[in-house]
Every structure is written in C-alpha cells, then in structure tokens.
Structure I
Amino acid sequence: MLVFEKSLNNNIALANDENGIEVIVVGKGVGFNRKKGEYIEESTIHKIYKVENKDKFLKLMEDIPINIIDVTERIISQGSKMINRKINPSILLTLSDHIKFSVDRVKKNIIIKSPLKWEIPHLYPTEYQVGKMAIEIVKKELKVELPIDEASMIALHFVNAQYENQDMQETIKITEIVNEIVDIVNYHYHIKLNENTINDSRFITHICYLVIRLQNNKMVSGELDDSLYGIIKDKYTKSYKCALKIQKLLKDQYNWNICEDEIVYLVMHIERVILQYKHESIE
C-alpha cells in the first residue's frame, strides 16, 4: 500500500511504498484533496515511477507546467503499449522536459533540426510512430503544432528508455553506429533492410546491444564451443565476410575489438536477415 506524501497535480503524486522508498504515482485523482500519510487506493493507481533523485525531480517538476506533465504521461502510456517493451520510468522526467522546451521553441518561432531525422524512421520505425502520435497529442491537448522533426527526437527518448542507465548522447551515438553497420550490410548484399520486418528489427536490436556491450567493455565471451567459430566461418562465408567488415569498422573508427563469440552471433543474425531476402527473390 502506498502512502501519500505530496500532490504534484490532481493525477500525479509523490508517495512512499511499503519499504519507505519514494515513488511517483500516476492515476486519476491520486493527487486530489489528500492529506499527508493517507493510503492511496490501488484501484486509483495507473503507474508507479521510482524516484532516483527526488530533489532534481521536484525541481524540474516545478519548472514544467502541469498540463505538459499530463500530456507527457498520456504519451508514455500510449507509447509503452505500442512498443510493448519495458520502459525506464525516468522517461517521465526527460520527456516532459523535452516537450516543454519544444513547445516553447515553437511559440518563439525557433526551429531546430533533428540530426538523425532520416535514420530514426528506418532504424526505429515503431518508436518513430510513437513520436508522430505524440505530435498529434500535443496538437490536440496543447494547441501547439510541433514540427515533424520532433517525431524523431521523441522517438529517441523512447529508444533511450529501453536501456538501463543510458543517456541521450549515448543513444544518439549508438544510433549513428547502428546506421553505419546497416549500411555495410545493405552494400555487401545489394539490398535495403526493411526495418518493419521481425528479423530486421531483431538484427537492429542485436546491433544496439552489441554497441552497448562494446561501450561498457562487456563482451560475450567463452559461451560457445571453440569449434563453432570455424563451422560458422566455413558454412556462411558471405555473412562471415560481412561480419569482418563490421569488425573492421568498429576497430578503425572506435578502437573496439569484437571477440570470436560476438562474431558468431553477428554472423547468425546477418544470415537470418539475409535468408528472408533470398526467399523473397525466389518467390
């Protein structure tokens, strides 16, 4: 049972859980006409966010209008369902802040171009649809028409929120590297990956986590039988050569070394992606 601490607005409140840990509670009427120490009924709770830095959170919340927070919570709620993956609760804070400044820029007629506006719709199509949905919600609820570039930036917030302890600059860098790797695969096989397919989406997700492991120096190693590397190399020659091109890019541009286990996983993912294009060409 959550204990009410402080109202942020009618539908968002600061509370303590059964272990005394402070959380943000979102739900219809959770912050309305309550006294400190009251229990919050479970039936009124829509979502619970853990607060890592209460002072920072409250300071930002003080600077962000309540209607922006309400709109952001609605975007997160709908966006989470569309993505169907676990979302880091900190997105409430970062996305509210982003939407506030985006709305302010439009009102001041200040235009900022997204540096990855072409890459994001292709690499993260579902998140990009969430971004477009967010623009429509802002237009309807706040009467402000955000530029279409904002769909890409909002999408990045949802991409970022799918990874633990990831900041936006790291997510942007990961996106740039993933795009370089996709370009290598496209050029190597003379195809264009269709990111809306399941296998292509899985491949991009694998590449994202590969880059994160490289950034954190946490390679997958020692999990596979030593003979598997040779088998994969001989059986999937073209995909293996493609993986070596990716390995060279990461070494030359970022000074990252990929171990044999990671090469095997990479070849298997490339092969699964390419297999569907072989089937399509046959059909």
Structure II
Amino acid sequence: MIFSTPKKFTPATKTVHVSGAKALWFIFKKNDLLVMHNSGTEGALEIPNLTDPSELGISTGPQQFIGYYGDQPCYAAVVSGIPKENDSFIWSGLRALFGRLTDELFSVSGRAYQIADWHRGHQYCGRCGTKNSLQEGERCLVCPSCGQLHYPRVSPAIMVMIQKAEEFLLARSPHFIPGMYSALAGFSEPGATLEETVHREVYEEVGIRVKNIRYFASQPWPFPHSLMIAFHADYASGKINIDPDEIEDANWFNVHNLPERLPGLISISRKLIDATLNELRHH
C-alpha cells in the first residue's frame, strides 16, 4: 500500500549518524519536496543524498531524524528563508511524484512531510505560547514552561464501499475533477467508534442505512495528516438523498456501468473499488 511503511525503512527517533556521513534529506518548501534528477533513468527523480543541505545552498529550520532507509539515516526539514535556484534540483508537490520516485521512497516522503509539517505548525505551545523544544528520544514537542506535550497530529477518517446485490454506491464531491466518483468518506469525531462513524457519515451524506460493516485496509494519507480506514458494508434500507453541502451526486453502479473516472492508483479508495470490482466479476 502506497504511504505505508516500506520493509526497507525503519522508523526511529534516535540516530547514531556520524558527522560528515551522508543521509537522505527530505526537504520541504511549504508543501513541495526537493528532488533531484536521477542520472541513470530518464524522467526518474531521487531524494538528495547529502552530508548537509548546505551543499545545495539551502538553509533549513529544525531538522528531524525520522529513521533509516536500509542503513542510511533519513531527515525531514523545512527550508528557512528563500532558497537559491539551482539547476540540480526541482521542487514538486507529493502527488506529482508518484511514479517518478520509487514506491518505497515515495512512501517515506509522505511520512517525512507529516513530521515536517507537524513540527512547522507547532513551534509554540498552544496553551501558553512558549517556544517548544524536541523531547529527547520521542516524536514529541514539549513546552519548557508549562510542560504541555505536542504529538504529531493524526486525523482518522473512514471510507466505505456499500454493496446492494450486484451494485455498489459511489459519489462525487464538488471539488473532484470532472467525471470522477469515489467511495464515501468522512472524519471520525471525538467519542465515536469507527463503525459508528461509518453509520453516521453514510446517513448524513446519502441518507441510507448500512449493515454488516467489515474492515478492508488502512492507509496513511499525508494531505496533510489523515489515517484512512476503509470498510465494506451492505445496504440495509433507504433511498439516496444527498447532502448538497458535501455531495454533488451519488448513484448505484455495477461492473458494466462505471463512472467516467475513478480515483488514482495512489489511493486506498481505488484499492477498495478495485477489490469490489474483482469480487463481483468472479462472483
């Protein structure tokens, strides 16, 4: 699964990185990642392998050690100031890098972005305003004044594929590209189980009831800090009645009648749809 932890990557918070040794640097400018051209493969890109970002004429803010890719240390950092232009590298949004970085490094890039974005957004304590500092040996920022701990934000969200006999329900949000439909999704709320979230989101968005909820898979989704948890569910009752603030259209589809466009291969929504199609075609 894209954005899950590759077998080659070991998450860590403590490093034994030797001064002067090279590391993989995941450097961000706002939401864009610095990548370099791969001289061995046309069109391919790679993560900078450097002793320090200053080799590229780049200054960064606080640097976070995120783990090892094989035996190579990995760091996440955000540029400080305006970086100098350099023909040896480019800046790119994460989505555009799918297929141009290896799947393993693309997934590590998603982890690095979430850590860098969390650190960038929690420089000061939200309780008292004092500048935070890194907690030794833990992925945590701590306020030296009031002791408040600030952990990386992870926002759980459900996604659900609803089946009714040979049909399945897909919907489109107003912000989707033209013609694209996907499975229903929504964020969990405080005090709610994931199953309760499935029931609530489905009823709120399309007005139907579901039953027999079954776990499918999960996926970290760094846009910017979600954890998508996907389910299958069976139709129980009701007619489609969309919430126009959330949903532009929803309908029942089948293997012979699909939307013009489905989500990209990068997402768990596509995995969920493809698994449903495969099951129905071999039923």
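Between structures I, II, where is mean count of other Cβ atoms within 10 Å over residues 122-129 highest?
On the way: I: 21.0; II: 13.4.
With respect to mean count of other Cβ atoms within 10 Å over residues 122-129, the highest-scoring structure among I, II is I.
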Comparison of I, II - label where relative contact order in percent (Cα under 8 Å, 6 or more apart) is highest: II
Among I, II, structure where helix-only ellipticity at 222 nm (-39500 (n - 2.57) for each DSSP H run of 4 or more, over all residues; to 500) as derived comes to -20000: I
Per Rg/Rh (Cα atoms, Kirkwood Rh), the highest-valued of structures I, II: I
Top of I, II by distance in nm of label points 7 Å out along Cα→Cβ at positions 170 and 226, largest first: I
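Between I, II, which one scores greatest on distance in nm of label points 7 Å out along Cα→Cβ at positions 138 and 162? Mind showing how you got there, number by number?
Numbers: I: 2.1; II: 4.2.
Ranking I, II on distance in nm of label points 7 Å out along Cα→Cβ at positions 138 and 162, first place is II.
A short reminder: the numbers here are calculations on the coordinates, not readings from a lab. Model, not experiment: these values are computed from the prediction. Cβ atoms are built from the backbone, for glycine too; each structure is taken alone.
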